[in-house]
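Following this line, the structures themselves.
All of the numbers you see were taken from the coordinates with simple rules; none came from a lab. As the structure is a computational prediction, the values presented were derived from the model and not from experiment. Cβ atoms are built from the backbone, for glycine too; each structure is taken alone.
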Structure I
Amino acid sequence: MKPKLIITGLAFLSLSLTGYTQVREDYQQLDAYIQQAVEDFDAPGLAVGIIKDGEIVLAKGYGYANTETKTQVDENTVFGIASCSKAFTAACVSILVDEGKLYWDDKVSDLLPGFTLYDRYITRELTVRDLLCHRSGYETFDGDLLWYGTDYSREEVVHRFRYRENPYSFREKFGYSNLMYIVAGEVIKEVSGKSWEEFISEKIFVPLGMENTTTTNDAFSDKINVAWPHLDGQVMDFISYDNAGPAASINSSVNDLLQWVQLLLNKGAWNDTLVFTDYQYYTMVLPQTILPSGTAEKVGGRHFSSYGLGWFLYDYQGMKVINHGGGVPGFHSKVLFVPEDSLGIVLLSNELGGLIGALEHKILDYHLGDPEKDWAKIYLDYVARGKEREEKRIALLDSSRIAGTELSLELEGYTGTYTDDMYGNALVELTDNQLTLTLLPAKELMHSSMVHWHYDTFQIDFADPFLPKGLMSFHLNS
C-alpha cells in the first residue's frame with residue numbers, strides 16, 4: 001500500500017541627486033508624519049522619495065536597515081523591491097519593440113523555441129502582451145512554489161509549469177502571474193541574445209546612473225549600505241529570488257528609483273537619450289485587464305482599477321495613478337507616479353505590513369486630496385482586523401481537528417520519495433520515531449517535522465518563518 005501525498009494550504013530632464021537627506025521646507029510636516037507612522041507601525045526601517053515638478057522634495061531614510069546592528073536607513077540604502085521589478089521587465093520589452101526585434105502581439109511560441117503550456121490553444125495564441133498583463137488563464141500566484149526558495153533555473157521553472165492546468169479560460173479574468181514574467185525574461189534573452197540581467201543593466205540602469213541597483217541576491221547582500229529583511233521585528237536571512245528575476249529580483253534605493261520615476265514622467269526620455277519612445281510609454285500605461293473591485297475602491301474613492309503592462313492603474317481625485325507594489329518576505333515596496341500632477345513617489349520598507357499602503361495614500365492626499373486625513377490610523381485598523389481574521393482562521397482550523405483518530409499505517413509506511421511532474425520530489429523520512437517532510441527543490445526553506453493531526457493528515461511548519469503552518473494528507477491506495 002503506497003500512500004499519495006497531498007499538501008494544501010519633464011522633457012529630457014534628469015535629476016541631480018546628492019548623498020544626503022533632502023526634505024524641502026514645505027514638506028517638513030509630511031516628514032514628521034512619516035516618522036510618526038514608522039513608530040506607530042513598529043516598522044524596522046523605511047526609505048521615502050518624492051519628486052514634484054522635476055524636483056526632489058523629499059529623499060530620506062527612517063529607522064534601521066538592521067535592528068540588531070542599529071544601522072540606519074538613508075536615501076541610498078538598498079532594498080529588495082520585489083514585484084516593482086515587473087515594470088522594468090515591461091520596459092525592456094518596449095525597448096525591443098522600438099528596435100523592431102519583436103512586437104507586443106507576437107506569439108510567444110514563435111519567439112521562444114519549445115515553449116509549451118498545458119493547454120495547446122493557449123500555447124499557440126499567448127502573446128507577449130498577454131505575458132505582461134496577467135490574463136493567461138491562471139490563478140493569482142499559480143506556480144510560485146516552482147521558484148520560491150528552489151534551485152530550479154528559470155528554464156526549468158518555465159518547463160515544469162507546462163504541467164499546470166488552466167483553472168480559467170484564456171483572457172477570461174485577471175490572475176496575477178509571476179511565472180509569465182519569468183517567461184517574458186526568457187523571451188528578452190532569446191530575442192536580444194543577452195540575459196535579462198545584461199539587457200536591463202545596459203539599457204536602463206547604466207543610462208540612468210542607477211549605480212546601486214542590482215538584479216541578483218549575491219550582488220545585493222554584498223553591498224555595504226543594504227537593508228536586511230525583517231519578520232515580526234526580527235532580522236531574517238536573505239533569500240535569493242534570482243530564478244524569478246524578471247518578476248521579482250531587483251534591489252534598489254530611493255535615489256536610484258527616483259531616476260527611474262523621472263524617466264517615466266519624461267515618457268522615456270533621459271538627457272540626450274531616448275530609452276524608449278513615448279508611444280511605448282503610453283502602451284505600457286494603457287489599461288489591458290480590468291481588476292475586480294475591492295476595499296480600495298470603497299476607502300480610496302477609486303472609480304476603476306486595472307492592469308497595463310507592468311503597471312497597476314487607478315484613478316484618485318480625478319487623476320490617473322500609475323503604480324506597482326512589491327512584497328516578499330522581509331521587504332515591501334511601492335513605486336507610483338501621477339503624470340498630470342508631475343508627481344512621483346518611492347516607498348521602500350524592510351518588513352511587510354500596512355505602512356506602505358498608509359503612506360501611499362497619505363502622500364497622494366498631501367498633493368491631491370485631504371492633507372489632514374490620517375491614513376496611518378486607517379491602515380492600523382486594517383492590520384488589526386487582519387490579525388483578528390487570522391486568529392479566527394486558526395481557531396476554525398483547530399476546531400476541525402477530529403480527536404481520537406489513528407493512523408492507518410505504522411510511521412515507516414509513510415516514508416519514501418513522492419514525485420510530482422510539476423513541483424518535483426518530496427522526501428518523507430523517519431528519524432527517532434519522528435517523521436519529517438522535505439521538498440527537495442527547496443530543501444533549505446521547505447523542511448518540516450510532521451505532527452499527527454487526525455486520520456492520515458499531519459500538521460507541518462516549514463523552516464521558512466514566512467510560511468504559515470499547514471496540513472498535509474496521505475491518500476492511500478491512490
Structure II
Amino acid sequence: MKHNTIHGHNKAAERYRSLSRRHFLRGLGACMALPAFESFLSPKALAAAPSATAASGAAPVRMAFVYVPNGTIPGAWWPEGETGKNFKLSRTLEPLSPLRNQLQILGGLEDLNADPGPDGAGDHARAGGTFLTGVRIKKTAGSDIYAGTSIDQIVANQIGHLTRFQSLELTCDAVRKSGNCDSGYSCAYEYNLAWRSPTQPLTPEPNPRLVFERLFGAGSPAERVQNLKRRQAEQQSILDFVMEDAHALERKLNGRDRQKMDQYLTAVREIEQRIEKAERMPVKNPALDAPAGIPGSYEEHIALMFDMLLLAFQTDSTRVATMLLAGEGSNRTFPEIGLSEGHHNLTHHRNQEDMIKKVEQIDIWYVKQFSKFLQKMEQTKDADGQSLLHNSMILYGSGNADGNRHSHNNLPILLAGSGGGSLKPGRYIKTKPTPLTNLFLSMADRMGAEGIEKHGDSTGRLEDIA
C-alpha cells in the first residue's frame with residue numbers, strides 16, 4: 001500500500017509539472033490549451049532530438065485508432081509490386097499518395113477472436129468488440145456484456161495523467177450501448193471502440209459542439225452548457241472571452257510563435273463557426289435526420305471531428321484517441337458519391353462486379369477523408385520543429401477483412417506517422433499470419449507505457465515496423 005501511495009504522489013507531481021509547463025488562455029467559461037511555443041522552450045529542449053516516447057524529449061508521441069466498418073475490397077486495397085519501399089499504392093490507397101513516405105501498409109495481421117467459432121453468426125459485433133481488446137467477446141444482447149480492456153485505455157491509464165484529458169473518444173455514428181444489433185450480440189460491441197474494463201465501454205461523443213466545449217470550455221459539463229447558453233445569447237465567440245489573455249501572452253512571443261498562435265486561434269474560430277452553421281440547420285425529420293448540432297453532411301461531420309482531434313493533439317490536451325467513422329456493420333448510404341444502396345448490403349456482393357465497384361467507391365471515399373486529416377497533421381509543426389504526423393502513430397483499419405466473406409485474417413491495416421522517429425514508414429510490410437495485438441504492444445512501447453507483456457491474444461511484439 002505504501003508503494004502505491006508513493007507512486008500516486010509521483011504521478012500527481014508529474015501531472016502538475018507537465019500541465020504547468022503548458023500555456024492556457026483563460027476567461028469566463030473558457031480554458032483554451034495552446035500549442036507549444038519555442039519562445040518558452042529551454043535551449044536544451046530546443047536542441048533535443050525528436051522524442052521516441054511520451055515520457056521524454058521536446059515533443060510527445062500521440063496515438064490514435066481510426067476505425068472503418070465492413071472491411072474493404074481486398075484486391076483494391078493491397079499495394080501492387082514487392083514489399084518494402086518499392087511498392088505501388090493501390091486504387092483504394094491512391095488518395096494517400098502525398099503521404100506515401102509516412103505510411104506503413106501492414107499485411108498479414110489477423111483477429112481470430114472475431115471468427116465464428118462456437119458462437120455462430122455475429123461477425124460484425126465480434127469485429128468491433130475484439131478490435132482493440134484482442135479477446136473473444138461474450139455473446140449476449142443483454143446488459144451482461146463482456147469484452148476486455150482496450151489497448152488505448154491500457155496506455156491512457158499509464159500516461160493520461162500527463163495531459164488534460166486521459167483520452168478522447170469520438171464517433172461519426174449514433175451512440176448505442178444496449179439492444180440486439182447483430183445475431184444476439186449487444187449493440188455495445190459495434191458502437192464502442194474503447195473499453196475501460198471488460199464490462200465498461202467508453203461511450204464516444206458524436207456531437208461536435210460537445211467535443212468543442214470539452215476541449216475549450218471550462219467547468220463541469222453542466223457549467224459548460226450554461227457558459228455556452230450565455231455566449232449564444234450574447235452572440236459571442238469563445239475567443240472573445242480569452243482575448244485579454246491572448247494579447248498579454250502575444251507580447252512575450254517571437255515572430256514565428258505569434259504567427260503560430262494566430263493560425264491556431266483562427267482554426268479554433270473556423271471550427272466554432274462550422275459548428276454554429278450545423279446548429280442553425282433545421283431538423284426536418286427527427287426520426288431520420290441527424291440531431292441538432294451534428295452536420296447534415298457526413299463528410300463535414302468527419303472533417304470536424306478530425307480537425308478537433310488535430311487540435312487536441314497539437315495542444316497536448318490528450319495523447320490517446322479513438323475515432324469510429326461508423327459502427328461495424330454500418331449500412332449508411334453515400335449520396336456524396338451517388339450511392340443510394342447501404343454500405344453493408346453492398347459488401348455482400350456475391351462477386352457481382354457492379355456491387356464490388358460500388359464498395360470500392362466507398363473504400364476510396366473513406367480513405368480520402370483520412371488523407372485530408374493526415375495532410376493537415378503533416379502541415380502542423382510540433383514543439384520540436386517536426387510535423388505533428390511525424391510525432392504520431394495513427395492507425396487506420398477494420399476488424400473485417402472482406403465484408404463479403406466476413407473474414408478476419410489479413411486485415412486492412414495501415415499505420416501513419418513516424419512515432420517520433422521510432423518507426424520506419426514509407427513501406428509495405430507483409431508478415432506471416434500475426435495477431436493484430438502484436439502491433440498494439442509495439443505501439444504501446446513507443447507511447448512510454450511499461451510492463452505490458454501481453455495484450456489479448458498477442459504472441460510478442462511486431463518488430464517489423466521499425
Structure III
Amino acid sequence: INLLRSISGVSWGAHPNTLLNIYKAVIRSHFDYSGMLINTASDTRLLKLDILQYRSLRIILGQLRSSPKHILNFETLELPLKLRRIYLASKYYLKRKHIIKLDLHVQLRKNLALQSKPYYNNKKKPILLRISRKFEHLNLETSSTCPYFETNYSYLISSLVCDNTTFKKTDICVEKAVQDYVHTEHPDLCIYTDGSVDKEKQLSSFSVYDETNNKRWGFKITETTSSWQVEILAIKEAIKYLINENFTDKKIILLSDSKSAVESLKTNSWKNNNNTIVIEIKQLYHELLLKENKVKIIWIPGHQGIKGNEIADKIARESLTNGENYPNEVYVSDSIILNNIQKEQEIKFMNWYRERGITIGKEFCMGNKIYPQNLWFNETMWRGLIVTVGRIRCGHGLWPTYLYKMGMKNDPLCTCGEEGTIDHIILGCTQRTYLDNFYKKLKPHVVTFPINVAFLTSDKISIKILYSYILREKISI
C-alpha cells in the first residue's frame with residue numbers, strides 16, 4: 001500500500017489504471033492467498049483485510065477517507081473480498097473436480113457428512129463445503145489424472161496447419177478474398193463448420209457443410225456449453241467425417257468462423273493441450289495425415305456474405321430447434337459456470353450496493369443503478385482530472401457543505417453567502433469569472449439547459465471541459 005502512496009498523489013503520479021494493475025498484482029494477490037481457508041475466521045479479523053482493500057482503492061482513485069465503501073467498489077469494478085473469495089473458491093473447486101483421484105474429494109465428503117453435527121451450529125461453514133454441495137451434481141468431465149498426461153506426447157507437440165491471420169473482418173470484400181484464396185489453393189475438399197448458442201434457452205448446436213460433395217448436417221446440444229465449445233466440436237466432427245469417408249491423398253481446407261477455436265488448435269499451450277476435445281482433434285488430424293491427406297484449418301470472418309459460411313450458419317441455427325440431439329456426451333463448460341458465478345457475485349454486490357445507497361451516497365446510487373462493464377475513465381484522461389471528477393461523482397470533496405458536514409467548517413456557506421453545494425460553487429457562484437465562457441464551450445455538447453454537475457460528469461467531453469474550468473477558476477475539490 002505504501003508503494004501506491006509513493007507513486008501517486010491527488011493531482012500527480014501514476015494513472016489509476018496503472019495503480020489498479022499494481023494493486024491486483026501486488027496487494028490483492030495477498031488477500032486472495034488461501035482465501036477459502038481464512039473465510040471461517042472471525043468477522044473482526046476479516047474486517048482488517050477489508051480495511052486494507054478500501055485503503056488501497058482510495059489511494060488509487062484519490063478519494064477522501066470518508067468516501068463510501070460501496071462506491072469505491074463500483075468505481076473500480078473490484079468486488080468486496082467476501083464475494084471474491086467465493087468466486088476464487090468456486091474456480092479452484094471446478095478445476096479440482098475434473099480429477100477424481102484427489103484426496104480433496106475424500107476429505108470434502110467426510111466433512112459434508114459432519115455438517116449436521118452440533119459443532120457447526122454456531123460456526124461458519126467452510127466455503128469449500130458450501131461450494132462442493134452446490135456443484136456436486138454438475139455433469140463435469142472427469143479423469144483419473146490430467147488429460148495431458150494420458151496422451152501420447154507426439155500428439156501434444158504436433159502442430160496442426162492452422163491459419164487465423166490471412167483474413168480480417170475489416171477487409172474490404174472479404175467474400176471475394178475468401179473465394180480467391182480457395183481458388184488459388186485449389187483443394188479437393190472444402191468444408192465449412194459453424195456453431196450457434198441460444199443463451200436464453202440454454203441450447204447450442206453446430207453444423208458441418210461439405211461444399212464439394214454438397215453434404216450437410218447439424219446437431220443440437222442440450223447441455224450448457226460455450227460458443228468456443230460448440231465451434232471446436234464442429235471442427236472435430238468435420239475431421240471425423242473425413243476419416244469415416246476414408247479420404248486419401250486429398251488436399252482439404254476446413255474453414256471456421258471461430259478465431260479462438262482455430263487459435264487453440266494452432267498453439268501447444270498447457271491449457272489447450274489439457275482439453276480433451278483439442279487432444280481428440282490432434283489425434284484425428286494425425287490419422288488423416290497417415291492417409292497422406294493435406295489438411296489446413298482456416299479462420300474466416302463470420303457474417304460477411306461468404307456463401308459456404310452462411311449455409312453452415314443457417315444449418316446451425318435451424319438445428320437449435322429442429323436438429324437431432326448430438327449422440328455423444330457433452331460436458332458442462334467450466335467457462336459458462338464460472339461466468340454464471342461471477343454474475344451471481346455481481347448481483348449480490350449490487351443488492352448490497354443498493355441497500356447501502358438508501359442511506360449512504362444516495363445521489364450516486366440513484367444515478368448509477370446498473371453494474372458497469374467498464375471503468376468510466378480511460379487512458380486519455382490524466383490523474384488530476386480523474387481524481388477531481390471522481391470526488392464530484394462520489395459527493396465527497398472540499399466544498400463548503402461537505403466540510404461543514406465533516407465538522408471542518410463552522411458553516412456550509414460559500415464566500416458569496418449562498419449555500420456552498422457543489423452545484424453552487426461551480427455553476428451558481430457570483431464570484432466565478434469564466435462561467436459564461438464555460439457555458440459557451442458546453443453548448444455544442446449539451447442538448448438541454450439548465451444542467452447540474454452530476455449531469456456533466458456523465459459525458460466524457462463535458463468532463464474535460466468541466467475540469468479545465470475548475471482549474472481556471474482555482475476551485476478546490
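Output the label of whichever structure in I, II, III has the greatest value of distance in nm of label points 7 Å out along Cα→Cβ at positions 31 and 455.
Once distance in nm of label points 7 Å out along Cα→Cβ at positions 31 and 455 is tallied for I, II, III, the winner is I.
I, II, III: which one has helix-only ellipticity at 222 nm (-39500 (n - 2.57) for each DSSP H run of 4 or more, over all residues; to 500), as calculated, at -14500?
For helix-only ellipticity at 222 nm (-39500 (n - 2.57) for each DSSP H run of 4 or more, over all residues; to 500), the value -14500 is produced by structure III.
Which structure, out of I, II, III, was FRET efficiency 1/(1 + (r/R0)^6) of positions 167 and 383 (r between Cβ atoms, R0 = 35 Å, to 0.05) derived from, given a value of 0.30?
Computed on structure III.
Using the calculated result 13.4 for mean count of other Cβ atoms within 10 Å over residues 151-158, pick out the matching structure from I, II, III.
Label of the originating structure: III.
Looking at structures I, II, III, which one was distance in nm of label points 7 Å out along Cα→Cβ at positions 159 and 255 calculated from, given that it came out as 4.3?
The read-out was computed on structure I.
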